[in-house]
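Just below sit the structures, each encoded as structure tokens.
Every number in this text was worked out from the coordinates using simple rules, so none of it is lab data. None of the values given here were measured: they were computed from a predicted structure. Cβ atoms are built from the backbone, for glycine too; each structure is taken alone.
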Structure I
Amino acid sequence: MTALLDASGVPDRFTAPLYTLAEASQFLGVPSSTLHSWARGYRKQRVTAADVVGEPILTTVQKPTGVRGPLVPFVGLAEGLVLAGMRRSGVPLQRIRPALSELDRQFGLNHALASKRLYTDGAEVLYDFADSADDETASALRNLVVVRSGQRVFVEVMQQYLKRIEFDSAGWAQLLHLPGYEVADVVVDPSRGFGQPIFERGGARVQDALEMFRAGESLTVVAEEYRVPLVQLEDAVRVAMPHAA
């Protein structure tokens, strides 16, 4: 485990497996089947033509066969947040997988979706790539990137997702504001709580507060115990309800 921590003892954002696929699906608000196809790829069998194969597009940590547990590092969760934004924009990801590979090639990076360069230059790269892509890919990209005041920019939904990412001085994602919450600001930060979702205000782990509530304490007591505004705690309970066992 030591090799998966940086010099300050914080989980390495690129190599430390912090989340299961189920947890990543829940945090990002995407169906588990969708998250699984991002992480594992997919194959659609066809009777009269060759199978359709999609390669993985989400970073995971390889584990020995039969070993279970977390396999998505923080950088993979950041990539997933961007992919969730594309999905919410109505863009079929299977149509633009080649374009996502082009981002890595153009930027000379292995994790372009978790880089600030996606925010600053990604729209330009994808818009230009559409000129040489097949019709279906080009159409999908034109629904993701638009021209406004002479500049190529991501559509509004995508921009809102990108704004949920905070970057370090080297341009890599270092903190995520998770989607799905209406009031609470729930963040994922590898330097706090071992990368588990926490309330930005106060730093309490969301899971700890929810477990106290499920144990029978009132929301008012839980809010006072963890110094979380009651309205934010109520919001966290609302988000967690569909995922309650």
Structure II
Amino acid sequence: MTEWAPKRFWTETRADACEGGYTVYLDSRTVKTPAKTAFVVPTPELAEACAAEWHAQEEHINPADMPMTRMVNSALDKVATQHAEVATLLAAYGDSDLVCYRADYPETLVARQAEHWDPLLEWAEETFGARLIPRTGIMYEAQNAEAVARLEAEVHALDAFRLAAFHDLVSLSGSLVIALAVTQGHLDPEQAWNLSRLDEEWQIEQWGDDEEASEHAARKKQAFLDAAHFFRLADQ
């Protein structure tokens, strides 16, 4: 049975200024979120990107092809209504950050983690005054509370739009530090994603790739790149 999808009902798509920011017009109608919130974004660049997604829809609307629009919907309908909770949830990654959990063997993996992840920890200390300490093994060990609090303050300072994108950057990479490095311009998104995949890529080198896992990783990578792009558009 074919899943129902709404049909395209408009002819012209455009982005324009509106009260409180910028929006997308479908003919004379403005776009609404699934919760019927006014679709108002902070920058003309983000509005244009969303308008381009609506314009590209053909006979039926496919939300899967509209990552910028979906993230705006998430920012307005979800993040804006529970900003503090989302920020606190993401900041907690700093206490168990991916780049802090290190292998104790084999030596090649230990060396690779140190080579690529130690500079990120040094950058976080220089940029935010937050020194996170690497741990060996998988057992949890709390980080310095003051360091975590400094990183948490950076997350809480993000508005709903940037926080929506930041959510995906953190959750997909497993690293608060990597996400901050992207949003601060320290890492480009491709480089950041590769750093978050260091352990997985080492395993592939040893045992070979799995087609299903590779396809899943490719989808996650695209979502990560989309989130980085959205953050830049919302932060003009």
Structure III
Amino acid sequence: MVRLQKFLSEAGVASRREGEKLILAGRISVDGQVVRLLGTKIDPAKNEMALDGRPLKPLAKRFVALHKPPKFLCTRRDTHDRRTVFDLLPADWGHLFTIGRLDADSEGLILLTNDGEFCQKVAHPSHGLLKTYRVTLARRLDPEALKQLTSGLRDKGDFLKAKRARLLSANNTRSEAELVLAEGKNREVRRMFKALDLRVLRLQRVAVGPVKLGELPLGKWRLLNRAEVASCLKPSEKSPRTARRN
């Protein structure tokens, strides 16, 4: 048994909040009877649901990895008509939603799904799913700055800290580093380097937990395999928040 608004979301009709509005407006029926009560539970295998008389069926669950290019937004629609990651997906996949975001100037791995429970579990910091970033900087990253990334920095009231950080390459004018984060505060990687007075030239997310960007071309997508989906649902390393409670 599932809540009716959850079914509407998984059927690609609307978000749960918009689904509640459809229910209250009397536009949803179950077995031919209009339902206006929020929280109504149904069995998709036994009950017949309809929107304005049109039969509804649950959509197959999808789990997608996409290589987001720079300047694409992680939103369904943009008021300024800028390009979004949904422009890179099949037209009938508009019911998917992103698991977390990357800012417009960043690139790399974005996960999308239409499975609300999968999204909530994977996105929550307590699940401990680590995210790996590759960063190109405008000058050399010295050992002391590298150490500060893992010891932690203060920025606008937030404590920002990488779980791991390593230098991949460096010369006098440029360096490349890899950071692993347990939490995803807004623009966290960029803020950490700004606090160190280091300018980011390129920021790419290369992994979310067990899912790797790999050789996926820029702007392309692929479906996660069953092993990747199962691995994402397994608790990984403890987040800093969980660790502090122990």
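Overview of results
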quantity	calculated
Computed 21.1, 72 for Rg and Dmax of the Cα atoms in Å - originating structure among I, II, III	III
Computed 19.5 for mean count of other Cβ atoms within 10 Å over residues 13-20 - originating structure among I, II, III	I
Winner on distance in nm of label points 7 Å out along Cα→Cβ at positions 61 and 197 once structures I, II, III are ranked, highest first	III
Highest-scoring label, criterion being distance in nm of label points 7 Å out along Cα→Cβ at positions 29 and 189, among I, II, III	III
FRET efficiency 1/(1 + (r/R0)^6) of positions 21 and 181 (r between Cβ atoms, R0 = 30 Å, to 0.05) - structure with the largest value, from I, II, III	I
Which of I, II, III yields -13000 [helix-only ellipticity at 222 nm (-39500 (n - 2.57) for each DSSP H run of 4 or more, over all residues; to 500), calculated]	I
At a computed 3.1 (distance in nm of label points 7 Å out along Cα→Cβ at positions 85 and 117), which of I, II, III	II
